[in-house]
Structure P
Amino acid sequence: MKLNELAKDLNISTESFMKFIQDFDLELSECMSTQMEVKPDFERFARENADFLKRYQADLDHSKSVSDIAQTINQPEEKVEEIIKKEKPKLYDNGIFRSSVSSFGIDNKLGGNYKFVYDYFGKKSGLKERDFIGYRDLFFYISRSLEPFINKEQILNWGIHKPAGIILYGPPGSGKIFWANKIAEIIGYTFTEVKKHYLGTSFVDGRQTSFNDFLIQMMKDEKVLLFMDDFDQIMRQRSEKVSVNSCDEATKEIILHSVSRFEEEDLLMIGSANSLSLIDKEVLAPGRFDVLIPVFPPNARERSEMILYHMTENLPEDSLLLKILRNNKADHRPFWTEVASQMKVFSNTMIVDFTQSLKIRIRNQYLKDSNESMKLDTKLLNSALRDARVKLTDEYLDRIEQFIIDVSNTNFDDFPTRVRQLSKELNSYKIVEKPRKTIGFTHNTDDPKK
């Protein structure tokens, strides 16, 4: 059963279910599949606790003040205000919080008793069994964007059409191709990458072929997702100051000419861009590539989970590395929390680089000492961290800064917490110049603190 079908059965909105999963920090893999098929435990919980979920939805939809929330959950106002300040939800001019703030979610963060929720999900899914780590907010945002593909009622009842084009934008190494594959999986389309040699004119088996020929063939095939890398370069705005490759310009014209046919031909094109700033505004026009999805670098918690995943991936139970990790309690996420906190604005690929470097260093140390009880100390971790920081260049940090500008202009209301966290991490790399000391003697009238 799909989530939207369960929601309709129980007369509870799909949005409310999505917010509930995030508020109560439930693992997606315990609740539903990538295709939004609900798991048996989650369906049983929803049906047996429908009254609670309806009260949760009613509270979610109701605008309220800090005082209203505190009264509802019987918690001190100052504690409620502390949680509110961290989450920074939207406010009306009169100080009332808009909907999407859950009193129950705040109560749960303040230690309210919701054991009945977690009793249904007692067995945590191992990292290797998950479709992906973290990113629940991004997964739900993408799922909402893909609703016309999943739910036929969108077009039948509301006239909402499938998007013809989507742009995944974010800094290098953040996982845009992963999410493009995940989108193909969600909507049941075949993932096809547009190779560089498809652009322009080329010869295949002695026959001349062009990108236009390739695109026509893709539209003939059933349910195809076309993934195009370097989308911001190919689709960039031409001007007197900016010259554009003639091959890229021809590709852009072909796509803009054909995009109106994508929906009826069951073709979805996804462009991967480092930034939105260079893309021609014609490309972003309604009915073209008007669905913009930001792909963030992982936050601190996601980084620690990714480190654990990549350190233990595909290891058999009797492997030496797993024995060493267990001896250091490094087979659990808390061990990696400290080093993950030092990986500010790290991309997914930088985290993989860290784990590969660390594995090699652990192996070299073991070959030297033959000791399964070896200590994974700060020196070892910092050496691997130093290797991974090689890609943390000024150019990469500039890309992060531009991404924050892009997402602030386009998707801030969808990801306010992520934007603020990423901005804070980026600012930690900025050098603050110390004020210079005044030359001369300090007089009695001078304030030495100044």
Structure Q
Amino acid sequence: MTDVSREAVYQPPSELAEKYKGGIQRHTAVTPHPSASVPGSTRIKLVESFYIRPRWLFVRIETEGGVVGWGEGTLEGHTEAVQGSLKDISRRIVGWDAMNIEDIYTYLYRHRFYRGGEVLMSAISGIDIALWDIKGKVLGVPVWQLLGGAVRERCEVYGWIGGDRPSDVLEQAKVRKAQGFTKVKMNATESIGWLDSPHALDETVKRLAEVKSIGLDAGLDFHGRVHKAMAKQLAQQLEPHRPLFIEEPLLPGHVNELKDLYNKTTIPIALGERLFTRLDVRPYFEAGCIDIIQPDIAHAGGISETKKIAIMAEAYDIGVAPHCPLGPLAFAASLQVGFSTPNFVICEMSWKMHYNVGGFDLFTYMTNPDVFAVKNGHIDLLTAPGLGIELNEDLIRKEAAEAAKLEPWQNPIFRGPDGSVREW
């Protein structure tokens, strides 16, 4: 007699398994630019940069064949330094073939002996993103096609609530939910001392509980403000409330200390906006002290280096969540990586973020903002050639002329009651 209780039970395929049993099926028309078949047409003719409000630095590259690519090299609080680096880079690469992205990247990174760092890598980022935009437009395909094709049909995104000094997060969370977000991020604390009162952490826990009460998941950005003595207390208090992740719980560089914290908590740990190359992220991967890497595509070396970091992260079972409190070009570039990267998890979106003041926001310089519509917490696959967004160049040039008369954006300064500088 057969013991039916021990027979194998096979479940039918899920609806999603049935839907995608043939893989991702998204046809995109391929129409190369007319200059694509003209010898010499893809040589770089002109490189320009534009500082525009609220705090972004755009890069424009034009080829001899008339194809224009846009990139972003925003480095908040260091605009003039990046502009200087871009001026130097621009005179070096005019005449080079814009299609040879890896050759240009390798030259800019390796040729001048001193390499890496936030200023040079941000300048290279702006150039690199613009070159990928050009290549996609010349060939008539979105960038994700050039990165191996789509592995998903949409990318998950999160919006910000609370500002630099988090408050009123519940009301802001309700607005984000109405906008279509299912996940948000907020700063964990205000200015906090190296060793502060444990009660300084009470409001953080309360805020997280409030946001989760309306059905949203929330990541908490420690922003490197919280030093080791307080970080381990805060992680312990947050654990029962299950945040989506904690970001920069300690300052970059403290690999061993981060590993100690990692071993004390089950909360996913994210980090990476102040790491700029594969060499910078390598110690964190090898130490096994993070769950999510957050390269900023406008700082880390553009699409080229961000994609390589993502591939490297997959070997360590680390997810990729691009850091992007920046403009539409950095956001579009981050999504292009996300569409083609298996271990992508979520991307930051700066729409209506607290830094976007004075009437300037993510969509201000775009002529096709509908491509960034948030639907159930996701952005649909971008299908237009290149980065997939269109910009109002006349408005950019006009605003750059006005912004040039002003002081570039500077980050706030935090000080304690004794007058000493605190981490922002």
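What follows is calculated from the coordinates using simple rules that are stated; it is not laboratory data. Since we're looking at a predicted model, the values are computed, not measured. Cβ atoms are built from the backbone, for glycine too; each structure is taken alone.
Suppose you compute FRET efficiency 1/(1 + (r/R0)^6) of positions 33 and 393 (r between Cβ atoms, R0 = 30 Å, to 0.05) for every structure in P, Q: which one lands on 0.95? Mind dumping the intermediate values first?
Details: P: 0.20; Q: 0.95.
Of the structures listed, the value fits Q.
Ranked on mean count of other Cβ atoms within 10 Å over residues 73-80, which label among P, Q comes first with the largest value?
Details: P: 14.9; Q: 21.1.
By mean count of other Cβ atoms within 10 Å over residues 73-80, the leading structure of P, Q is Q.
Taking relative contact order in percent (Cα under 8 Å, 6 or more apart) for each of P, Q, which is largest?
Working: P: 14; Q: 19.
Evaluating relative contact order in percent (Cα under 8 Å, 6 or more apart) on every structure, the highest lands on Q.
P, Q: which one has helix-only ellipticity at 222 nm (-39500 (n - 2.57) for each DSSP H run of 4 or more, over all residues; to 500), as calculated, at -10000? If you can, show how the numbers build up before the last one.
Numbers: P: -14000; Q: -10000.
Going through each structure in turn, the value belongs to Q.
Given a value of 3.5 for distance in nm of label points 7 Å out along Cα→Cβ at positions 265 and 329, point me to the structure among P, Q it was derived from.
Numbers: P: 5.9; Q: 3.5.
The read-out comes from structure Q.
If distance in nm of label points 7 Å out along Cα→Cβ at positions 137 and 289 computes to 2.5, which of P, Q did it come from? All intermediate terms of the calculation are to be shown ahead of the outcome.
On the way: P: 2.5; Q: 4.3.
That value comes from structure P.
Comparing structures P, Q by distance in nm of label points 7 Å out along Cα→Cβ at positions 377 and 401, which one has the largest value?
Details: P: 3.9; Q: 4.6.
Going through P, Q one by one, distance in nm of label points 7 Å out along Cα→Cβ at positions 377 and 401 is largest in Q.
Could you figure out which one of P, Q the value 25, 56, 17, 2, 0 for P(r) over Cα pairs in 20 Å bins from 0, in percent was computed from?
On the way: P: 20, 49, 28, 4, 0; Q: 25, 56, 17, 2, 0.
Value 25, 56, 17, 2, 0 for P(r) over Cα pairs in 20 Å bins from 0, in percent corresponds to Q out of P, Q.
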